[in-house]
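Visitor: Several structures are given next for inspection.
Every number in this text was worked out from the coordinates using simple rules, so none of it is lab data. Not measured: the values here are computed from a predicted model. Cβ atoms are built from the backbone, for glycine too; each structure is taken alone.
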Structure I
Amino acid sequence: MRVERDGRYVLVASNDGKPADPAWYHNLTAHRVAIIQDGPVRHDVTVREVEPDEYEQWWAFAASVYPSYADYRATVSRRIPVLLAEPTAPGADS
């Protein structure tokens, strides 16, 4: 699901409403550097979990793009992680 705003991609670890976080969530939080392919364009990104004070803002945005996220949230007791994939600064070390 493509959820993008201002060059930042929102990654919602909903795991389709399953009780556990998806494996990719653990991979991205451990390795934080990734490549996103958006159509023909590749983006080098750094991934971070959103801060607690910004969680609801990014959650609401993602759910506005993909309403099923709200359904998933209603079915699980865990807090569904939300991550941001932000463009890597030119010359930044990976």
Structure II
Amino acid sequence: MYADKLSDPFFAVERFSERFDGHSSAPDFELVMATRDDDILGYIYGFRLGPESQWFRDLRDSLPSELTRALVDGDVFAVCEVMVRQAWQRRGIATALH
């Protein structure tokens, strides 16, 4: 899916590795894979956001009170990446992973 974008620094393998290293060191990190036999069909990963999270720092408006309350309660999970191999897309795998 991103093979044609690898010249864009954001999509470079090294940049993904840096992001993944940071994300996977977060508390409550979770990664789930969809597999069939020995093939990986796709994956999703993310982590729980805490009240000190900077995830929403660039929003122009203040957060809705429900989201602020959910952050304080530890009820917000940030999905960082969801990918399904092209041959397996449009089969509900990403939805099932989510």
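Visitor: Starting from the value 106: which structure in I, II was volume of the Cα convex hull per residue in Å³ calculated from?
Guide: Here the read-out was taken from I.
Visitor: Here is a follow-up. For mean count of other Cβ atoms within 10 Å over residues 7-14, which of I, II scores largest?
Guide: Comparing I, II, the top value of mean count of other Cβ atoms within 10 Å over residues 7-14 belongs to I.
Visitor: Assuming 2.6 is distance in nm of label points 7 Å out along Cα→Cβ at positions 31 and 79 as calculated from a single structure, say which of I, II it is.
Guide: Label of the source structure: I.
Visitor: Have a look at I, II and say which one yields 27 for relative contact order in percent (Cα under 8 Å, 6 or more apart), as calculated.
Guide: Only structure II yields this read-out.
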